Structure 1
Amino acid sequence: MLTQSKRPLRGSRRRLLTGVVMLLTAGTTVAFAAPASADQGDGSTHTIFATREGLVGQTTANGHVIVENDHFVALPSTRALSADGSGAYTVRVCAPATGRCEYAPVWDVGPWNTGDDYWSTTRHYAPDLPVGTPQASAAFRLGHQGGLDQYGRTVSNPAGIDLADGTFSGLGLTANAWISVTYLWQGDARTGVIDSPAQPLNVRSGPSTRYAAVGSAVNTARVPLLCHAYGKWVTGTRGTTNLWYRIGPDNWVSDAYVITGTGRPVAPRC
C-alpha cells in the first residue's frame, strides 16, 4: 500500500525495447528502457518500477472513490489523467515474471510527483533526464535533484507508476516490481473502448475463448485495435459476433465487448 509520505500533493510478448539508457550509481549499473518502437501504432513502452496504491475508500485525483479490488493506475503527471469513468488515457501494464498484462485507465496522479510526464518526448519536468526515466527513479538511484521529488521530499523508492489493488493482483504480483508500461494514447492505431462493467474482460492469447486468458482489459479502457480476425462466436454487452481484435502482442479481445461505432472490422486483417 502506498504510504502517505509518498502520496502526491494534489490541488489540494514479443515487444522488444529498441534501446536502453544506462545510468550508474554507487558502482551499480541500472538499465532504464528507452522508447520502444510502436507495435503498429500502440504507443511507446518503458520498464518502470511499480508500487501498489491501495488506499481503499480514499478519492483519486479525478474524483473516483477507490473500492476493494479496484482497477486503474496512477502516473506522476496531471497531463495524463482521465476523467472518472473514462479511459482517454489508458496504459498496458505487463509483468514479465508472470506474463500477464492489463489494460487500465489512468485515474490518479502519483507516485511522488505531479508534473513528471516522463513518457513524453517534450517532458515538462526534469527535462535533463532521458525520456522513459521517471524523476523519482533518478532521484532514488542517482541522487538527481539531491534525491528529492518536486516537493522537496526525500524519494525512498524508484516508483514511476502506482497500481490499484485489482490491477496489482491481476498481474500476479506479490511485491512491488519492475514492469513494462505502454502509454497507449501515444499511438496512432484505431481504438475502441472496453464495455465490460461487471468485471474486467479476459484478454486471450488468441481469437477464441479456447485460448488461455493472459490478462484483462478494464471497463472504459481505450485500447488499440491493431488488426482483426474471425474466431469463436461470443455474446457480450455489444451483441453477438465472431469478430476479434488483437490489442497487443498475443493479446486478443472479442468485439462483443468493444465499442467501435460499428459491427464491422475497423482494423486490417491480421
Structure 2
Amino acid sequence: MDLMKGKKGIIFGVSNTHGIAYGIAKQLFDAGADIAFTYAGEAMEKRVRPIAESMNAKLIMSCDVTKEDEVEAVFKECEKIYGKLDFVVHAVAFAPKEDLMGRFVDTSKQGWDIALGVSAYSLVSICRHAERLMNEGSSIFALTYLGSVLSVPSYNVMGVAKAALESAMRFLAVDLGPKGIRVNCLSSGPVKTLASMGIAGFTKMLKAGAMRAPLKRNVSLDDVGKAGLYLASDLSSGTTGEVIYVDCGCHSAYASAEEMDVISKAE
C-alpha cells in the first residue's frame, strides 16, 4: 500500500514494540511514510534506535518535550533533512506513579505540574515549532484516553491531563486550520503495553472494557495503528478538532447487558 508514499513526518513517544505509538509507526511505515523518531534521553535510546533503524529513519534524536530548546532543535533538524513535514504524532504522557494511586484529591502540586506539562502542554510546544514546516493538508494528532471525560479508577491526574490535551487540541485546530493543518486526538481503548501495566487494576480495566464494548473485545495495536494511519493520511482531509475513538465502542455504552444482569441479581 502506497497511501503514505512521499509523506514525511515525526513521531514523539515510541518506546518499545508493544506500545500504541509503535502500532501507529508500523502502519505508517508499511504505507510508505518516511518517519523521524525521538526518544526521551539516553536510557531510552537503546530501545528506540533499533525500531527507528528498522524503519529506515533518517532522523533519530533525543528530545525532552518539557524543554523548549530541545523541541525547537528537533524541528530544525527536521527542516534540514526533510524540508517540509506532512504529519506529526504526539504520543507522550507521564505522571508520577504515586499520583496515579489512592484518591485524586491527594494529588500533589508537583505531580499535577508534571502530568499536565509532559502530557498536555507539550502538544502546544510541538505545534508551535512544527507549524512553519507543515505542508498544507498536513496532520498533527495526539493520543488520549476515555479517562479525559469519565473518571477511571487509578487514572487520576492523567485523566485531567488528557482532558487538557483534548481541549488544547481544539484551540490548536482553530489556530492552524487557516494554514491547512489538521489537529486531532486519537482515543484508544486499553491495550496491554508496558506503560499501561503500571496502572493499578489494569487487568480489570481490560475485562470491564471488553464486557461493555459493543464489539465485545478490546482493541489491538493494529486497530489503533490503522486509525492513526487514517488521521495522518489524506483520508482524513476534512477532519480536524475531533477526538476519534478507537475502543470497540466502549465510550458509547452506558452499561452492557452482562453488567445490568449483575445489578439485577444484586437487587
- From which structure (1, 2) was mean projected area of the Cα convex hull in nm² calculated, if the value obtained is 13.5? 1
- Can you tell which of 1, 2 yields -1500 when helix-only ellipticity at 222 nm (-39500 (n - 2.57) for each DSSP H run of 4 or more, over all residues; to 500) is derived from it? 1
- From which structure (1, 2) was log10 I(q)/I(0) by the Debye sum over Cα atoms at q = 0.16, 0.24 Å⁻¹, for residues 185-240 alone calculated, if the value obtained is -0.54, -1.22? 1
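Given a value of 23.2 for mean count of other Cβ atoms within 10 Å over residues 113-120, point me to the structure among 1, 2 it was derived from. Walk me through the numbers on the way to the answer.
On the way: 1: 23.2; 2: 19.9.
Going through each structure in turn, the value belongs to 1.
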- Output 0.65 (FRET efficiency 1/(1 + (r/R0)^6) of positions 121 and 233 (r between Cβ atoms, R0 = 30 Å, to 0.05), calculated) maps, among 1, 2, to structure 2
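Quick note: the coordinates plus some simple rules give every number you see, no bench work behind them. Just so we're clear, the structure is a prediction, and the values are computed from it rather than from any experiment. Cβ atoms are built from the backbone, for glycine too; each structure is taken alone.
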